[in-house]
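The numbers here are math on the coordinates, done by the rules we state, and not lab data. These numbers were taken from a predicted model, which means no experiment stands behind them. Cβ atoms are built from the backbone, for glycine too; each structure is taken alone.
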Structure I
């Protein structure tokens, strides 16, 4: 099995496929691989989305551009990650952001029609597809809940207590980097770092890199009612 096929096999979309099943799928699917140079546009904002893309190698930046010409990077897509899967079956059917190759890039593209056509022969594909969409909906719901809080501190506490409730321990490892945590909480990374430092000074939490400890659970919960 070639390296690019191995990356596809270990992606979420093809999770559970055997090597022979994947090879059979690749023979049946009228899909294609495309290469992009660094800085090349993969898809422009508001252009039609007709395929699902799976990153085989390299990194894609998803950028939102404003009338002034300024832009912000809202996401990074890396090896094994998908794009277009939320849009391709929606009524909108256009990309909400511009996708640009941050590095040399290779992408496996699968048409919407191919997914529908091959669903009966490869039911695991659609099962995985639905799982991916469900996971993204859950993440979106978490972000909406987080952004409904009035202060950054409340959003941080909600995030910490969510981990605490899952692991049932006052000491835990954060599953996200500071950058990822800031993106999830909808705040700049420096603002997040400042607020965490204040909470540490006040004796609410303690941390060293991604190792966290809740020092005063009652006071943390009280932050929601301030």
Structure II
């Protein structure tokens, strides 16, 4: 999938709050929006090489968004809004084998107190699909979340509760980098969510994990990778 062209290289300097970074472009220090509220401390540290997207608009507080970061030669997206757009593209193009028979019936579908990313349909059946973005990879293992997410815990529990005889449910993780070989929930940082995800899969939730390959102007679907839900600290 093609991305917005014209990204600019910058040096990361600081992150005053979770939605704001300070970066240096051609020697000038500027504020830049961070479209990912996660900790990202393993990626965003002083001196890190980042790519920023110019954001014109008279009413914007910042004129840039910090959307990608290099970890060595690996380019990683830190735009938490990108995976939903990318998954819609993949669904329409039938690029995800497990979902290739399903059509998008509605995007942002509300069930009770929760809104899920997609409602899919196939032959009178429905499937709720929730998309998550993972950026943290440690020794080849993608882990999520990188910070406590009470909302994520409630969401995955409600997703499992929403399964009916005619409606299945799935969580699709897009790892916004290509160097992960497996996935596991981050038991150390949020054991409550990790336990909720393990329980939800036991209740019938499908769990799909895919890597992606990033270039400054494109994103491609990578490989499906295996997962483990066992608590390593139990």
Label whose coordinates, when Cα extents along the principal axes in Å is calculated, return 60, 45, 32 (choices I, II): I
Structure from which 2.1 was derived, distance in nm of label points 7 Å out along Cα→Cβ at positions 168 and 184, options I, II: I
FRET efficiency 1/(1 + (r/R0)^6) of positions 112 and 200 (r between Cβ atoms, R0 = 35 Å, to 0.05) gets 0.10 when computed on, of labels I, II, structure I
Kindly point out which one of I, II the value 1.43 was derived from, the read-out being Cα Rg over 2.2 N^0.38 Å, for residues 88-191 alone. I
Structure responsible for 48, 33, 15, with Cα extents along the principal axes in Å, for residues 104-151 alone calculated and labels I, II on offer: I
helix-only ellipticity at 222 nm (-39500 (n - 2.57) for each DSSP H run of 4 or more, over all residues; to 500) from the coordinates reads -12500; which among I, II: I
Highest-scoring label, criterion being distance in nm of label points 7 Å out along Cα→Cβ at positions 128 and 216, among I, II: I
Entry that produces 3.5 once distance in nm of label points 7 Å out along Cα→Cβ at positions 72 and 208 is calculated, selected from I, II: I
Work out the source of 15.9 here, i.e. which of I, II gives that when mean count of other Cβ atoms within 10 Å over residues 16-23 is computed. II
The highest value of distance in nm of label points 7 Å out along Cα→Cβ at positions 56 and 136 among the shown structures I, II is in II
